[in-house]
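Engineer: Right after this note come the structures.
No lab work stands behind these numbers, since they all come straight from the coordinates. This is a predicted model, so every value here is computed, not measured. Cβ atoms are built from the backbone, for glycine too; each structure is taken alone.
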Structure 1
Amino acid sequence: MSGTRAIVADDSHFMRSVITDMLEDGGIDVVAQARNGLEAVEAVVEHEPDVVTMDVEMPEMDGIEAVEEIMDKCPTPVLMLSAHTDENADVTFQALDKGAVDFFSKPGGEVSMEMSRLEDQIVDMVTSVARVDPTEEAAASQSSDREQTASRTYLENPTLLIGSSTGGPKMVERVLSELPLDAGFRILIVQHMPGGFTERFASRIDSGSPYDVREATDGDRIGDGEALVAAGGKHMVVSNYRSGRLRVKLTEDPPVNSVRPAVDMTMSSAAEVIDDPLIGVILTGMGEDGAAGIKSIKAVDGTTFAQDEATSAVFGMPKRAIETGYVDEVLPIEDIADGIARAARTDIPDDE
């Protein structure tokens with residue numbers, strides 16, 4: 001995406017310089033730098049950039065306040081840059097609530113060496129985030145108040161597998177908040193997210209969902225009404241399935257599609273092991289992870305969905321899945337939960 005204009009906000013002169021150099025090496029024009037949130041807001045109003053990289057912890061005005069101000073004064077896609085700490089994880093998710101599109105995890109240790117290895121990733125992510133319409137993205141993330149429907153009957157022991165990446169956290173939270181508990185799904189979620197953040201992510205989903213959601217640990221078992229989020233930095237594969245309960249194994253095998261955890265690993269293993277109904281969903285995200293997994297689910301007569309382009313922050317993963325020809329329905333985010341529930345129902349009249 002040539003001509004992308006960015007603002008880099010960080011209270012560390014060193015980090016501002018490193019990030020700026022990486023972005024400019026990747027063809028992104030850094031039009032301004034900011035030392036705190038207040039300067040970031042002023043720079044956005046003045047320069048009207050395509051994207052902002054925003055540090056979480058800054059003096060005078062932190063990243064959360066800055067995101068809120070930017071969305072109010074001059075809505076602009078924001079990518080948070082967050083360190084690996086519990087406090088930063090909490091604050092980062094609060095920034096997403098305020099309108100940030102996604103976050104990129106700052107490396108620890110020898111920062112310059114680590115960031116150099118991550119240069120391609122951050123350039124790709126900034127470029128993708130810059131394409132997002134923050135006003136449409138905010139509207140898509142809003143959960144609707146759904147009326148409680150009459151009692152339904154569902155397939156026995158359905159398993160739901162959800163994969164997402166850039167822009168995905170709020171989308172996953174929305175889908176899980178709207179799924180009917182009486183459907184009795186056992187749910188596996190793979191969100192491209194670094195270690196140190198997935199536990200907080202699972203807790204957030206759990207607080208807004210009727211399902212019991214937690215971060216996966218090696219050997220975890222779940223049954224109906226339970227969900228696992230793949231731990232950052234580890235593949236989550238289904239190792240065993242019996243009497244409606246599945247067991248997962250976490251591995252540090254090499255990345256697949258340049259990511260770990262990989263959606264393809266979880267979906268493909270589920271298709272190999274689980275002999276009850278499967279439903280696969282690919283939400284917003286960058287790259288092609290999940291396309292092979294969707295094919296695996298369809299090969300065992302599962303049902304598959306992809307989020308549509310209009311409500312996807314980044315239409316990479318859904319597009320690649322759709323291109324396989326194995327996606328049953330392409331739906332806006334507000335219809336995904338209903339589609340999943342409908343696919344698991346056994347009492348749908350012919351005219352519904």
Structure 2
Amino acid sequence: MNLKRKSAAFITLLVSLLLVISGCGTKSADTAAPAGDAAKEKIKVAFVYVGPVGDAGWSFAHDQGRKYLEEKIPEVESTIMESVPEGADSERVITQLAEKGNKIIFTTSFGYMDPTINVAKNYPDVTFMHNSGYKTADNVGTYFGRMYQARYLTGIVAGKTTKSNLIGYVAAMPIPEVIRGIDAFTLGVRSVNPDAKVKVVWTNTWYDPAMEKDAAKSLLTAGADVIAQHQDTPGPMQAAEEAGKYGIGYNMDMSKMAPKAVLTSAVWNWGPYYEKVVKSVMDKTWKSDQYWGPMSDGIVDIAPYGPMVSDETKQLVADAKAKIVSNKWDVFTGPIKDQTGAVKVPEGQVMSDQDMLSLDWFVEGVDGTIPK
């Protein structure tokens with residue numbers, strides 16, 4: 001009888017232990033990590049740059065945007081590929097990045113357009129964003145900013161600063177983006193100084209510090225006392241400083257590289273846009289489009305002024321910027337004439353985006369030709 005009682009007690013104890021264990025299992029499920037934590041998994045994002053991030057220009061500005069992105073979205077795990085030549089090499093690099101599990105790939109140079117489109121066909125689950133291009137697909141979008149608006153404002157600064165009425169412009173490639181910038185800058189110059197001219201020298205480079213600096217020197221020798229640029233290096237600004245003249249930087253605030261010369265710079269602010277795109281991919285609201293952001297979005301602006309810029313000039317720029325940011329007026333509003341004096345945009349009319357994106361002529365006041 002004692003044996004039976006002991007057996008019954010043992011069975012009762014065993015059942016109780018099983019119930020406790022079962023209860024613990026239920027409690028563990030109730031307190032498990034919420035499903036939302038899955039959203040905190042890393043998302044791999046890649047950037048392809050045409051120059052080194054230390055170029056103090058275009059690639060540097062994009063990389064500042066990447067760093068901003070990582071600060072704002074800790075789940076982002078980013079990869080960069082620097083100094084990637086446009087063409088076949090870039091297609092190989094973009095393919096490698098897709099193969100390595102990157103879910104978003106930003107390709108940041110015009111010459112990456114066709115390679116981006118080609119690779120995207122083979123990776124429909126990857127989102128590709130191409131900078132400055134015009135071709136899209138279901139998983140490819142394009143993005144750029146209306147830098148011509150900032151160029152116009154820096155033109156006002158140059159026009160008020162020049163004493164020789166000759167302003168030099170070191171230009172990269174004869175594509176609509178660069179031509180548009182030269183024209184907008186010139187319109188800004190002549191809005192405050194109708195006698196000034198903008199002399200253009202082409203380098204056919206994006207990143208060649210020595211060549212770009214030499215191009216600026218040739219303009220200074222020709223009598224220019226202010227140098228502007230559409231280049232990825234501060235070489236032209238350094239040439240201006242060495243000659244005791246002034247300059248207008250590009251991509252980022254170039255005053256650190258030539259503090260005695262740089263009046264201001266036309267600058268990019270990519271970070272907020274990168275954050276917006278990545279968030280839209282993460283929450284599955286991303287759709288292919290062609291973004292061309294205005295100054296009112298904050299994607300383009302001008303850098304702080306050098307101490308040599310007068311209060312009068314600052315006020316003129318502030319007034320023009322207010323008109324631009326209001327979206328009630330834009331730079332390419334007529335009347336606008338070309339180099340021959342022919343009216344290209346009648347008074348009261350505004351050039352269409354399509355015409356601006358394919359711009360292939362210089363406005364009145366530009367001294368130079370566009371290579372075919």
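Engineer: Assuming 56, 21, 20 is semi-axes √(5λ) of the Cα gyration tensor in Å as calculated from a single structure, say which of 1, 2 it is.
Structural biologist: Values: 1: 36, 21, 18; 2: 56, 21, 20.
Derived from 2, not from the others.
Engineer: When mean count of other Cβ atoms within 10 Å over residues 152-159 is calculated, the result is 18.0; to which of the structures 1, 2 does this value belong?
Structural biologist: Values: 1: 18.0; 2: 27.9.
For mean count of other Cβ atoms within 10 Å over residues 152-159, the value 18.0 is produced by structure 1.
Engineer: Could you tell me which structure in 1, 2 was used to calculate distance in nm of label points 7 Å out along Cα→Cβ at positions 104 and 200 as 3.5?
Structural biologist: Traced to structure 2.
Engineer: For FRET efficiency 1/(1 + (r/R0)^6) of positions 88 and 216 (r between Cβ atoms, R0 = 25 Å, to 0.05), which of 1, 2 scores largest?
Structural biologist: Working: 1: 0.70; 2: 0.20.
Result for FRET efficiency 1/(1 + (r/R0)^6) of positions 88 and 216 (r between Cβ atoms, R0 = 25 Å, to 0.05) over 1, 2: largest is 1.
Engineer: Have a look at 1, 2 and say which one yields 3.5 for distance in nm of label points 7 Å out along Cα→Cβ at positions 120 and 160, as calculated.
Structural biologist: The read-out comes from structure 1.
Engineer: Just checking, which of 1, 2 has the largest value of distance in nm of label points 7 Å out along Cα→Cβ at positions 48 and 312?
Structural biologist: 2
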